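The next part holds the structures, each set out as structure tokens.
Rule-based calculations on the coordinates, nothing more; no lab input. Since the structure is predicted, the reported quantities are computational estimates derived from the model, not experimental observations. Cβ atoms are built from the backbone, for glycine too; each structure is taken alone.
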Structure 1
Amino acid sequence: MENSSKPRALYEQIKQHVVKEIDAGHLKPDDRVPSETQLSRAFKASRMTANRALKELTEEGRIVRIQGVGTFVARPKPDVALLEIKSIAKEIVDWGGVHSCDVLLLAEEPADRDIAARLGLNQGSRIFHSIVLHKDRGVGVQYSERFINPAVAPDYLAQDYTRITPSDYLLETAPVQKAEHVIESVRCPSQVLKHFQIGAAEPCLRLIRRTWSFDRVATYSTMISPGFRYKLKGIFTRGGIQ
């Protein structure tokens, strides 16, 4: 039988201390966690020992370590519907967050060969292109890039997407007949990293979605989120998908 009186290893003591601080609410989501140096001094341990404690807490999802920035208490991951199409603003509010966004691009442009093929148009056809960074309490949770067929949403560029999300507008204007989803785990593209303020090694989720409305392809979208801030959930039943 294991001796319950056996003293805990130093790295376990450090882990237990950090977890207690989180569970007691002394360290809240997004708060900075003491560094390896601070913890090694407090517990009279080596930095290697403190590093092991923080590494295991990261693997357990209790903290997030961002290279060159620091270590922070992880936010609980919200359950986001895998195949349901709804507003990211509503998702954020549903998990207790506060939605805001930055409109990074909103323009009309000619479709290149790839985008034209995905939208079922001729190369060079005029399309609408938007990029919006959605945030929860000021922290980026989704980088959303959309290409829209103007025939299904002719007033797309005239909307204020700081007041209504592109999804809200499109769901009202171009009801979805069919949707295609592809979900991948990817390295975050370099042009997106700065918006999330994460390290290049952090895995991200990429959802590629194509929708049909009025018997034609309506949108082709790519949505990228840091894996530690976002997760997708799907429930399959005999009657369909929830």
Structure 2
Amino acid sequence: MPTLTDTAFCLRRWDFSETSQTVRLLTREHGVIRGLAKGAKRERGAFSGGFDILARGQIVAIVKPGRELATLTEWSLQETFRVLRHRLDANRAGLYMADLVHHLLTDQDPHPAIFDALVVALRLLETPAAVPRALLELQWTVLEQTGYRPEVERDARSGVALPDAGALTFSARAGGTVADADGPESWRVRRETIELLQGLARGEPDPDAPAEVVTRSSRLLAVYARAIIGREIPTMRWAFPEIGVR
């Protein structure tokens, strides 16, 4: 029976019994796995006292072919991101990040870049002013790595260059910027919003971008992710309270 050892985030947890838990983990090298941790909630055991959402640690698991759940044998806690318990804005942003990863990644499909981006984003939450940037950059990485990177440098439908002046339209159906609105999942956006996303697309994020531009860009990626998923995930309006129900 193959045994894997990897660093992991806890994305979801459920009580299985009085002392055991089932969990969904994002591992760096093996992707998302689901597992059963027998005795996880015992104070003295092999699981560091149990699993908390977005705790990072090293996992040892036995993966049996054809089994839905791996057998988790060890969990060594490495990082807890205490800010998630100390500030409401950081808590809500972090839970949305976990929710987004949970809904857009499939099991056993490794994305080390997403894992690394999540580490960076959660550490950024320590600084209140950096919360919008943490959300923006994590969302961009998740969308890019899962094949949903929005087209922001050319018209997503025609492939022609974007106009040099004026507002732009973003279409979830087309997957990026377009010349004209094409249905309910399209939005008029300011040029500076798209320009900030263009920097991300080139691998050149602007650390000096105004806070309001970063917030608008992050909100745009959130509504785009909502369109991709097909529904609003539970924590979306925790992180973006200004977004109404659609």
For 17.2 (mean count of other Cβ atoms within 10 Å over residues 13-20, calculated) the corresponding structure among 1, 2
1
With FRET efficiency 1/(1 + (r/R0)^6) of positions 21 and 213 (r between Cβ atoms, R0 = 41 Å, to 0.05) computed for every candidate in 1, 2, 0.25 is reproduced by structure 1
One of 1, 2 was used to compute helix-only ellipticity at 222 nm (-39500 (n - 2.57) for each DSSP H run of 4 or more, over all residues; to 500), and the answer was -7500. Which one was it?
1
Can you tell which of 1, 2 yields 4.5 when distance in nm of label points 7 Å out along Cα→Cβ at positions 37 and 173 is derived from it?
2
Ranked by distance in nm of label points 7 Å out along Cα→Cβ at positions 69 and 165, the structure on top of 1, 2 with the greatest value is 2
Can you rank 1, 2 by relative contact order in percent (Cα under 8 Å, 6 or more apart) and just name the one with the largest value?
1
Of the structures labelled 1, 2, one was used to calculate percent of Cα pairs over 30 Å apart, giving 31. Name it.
2
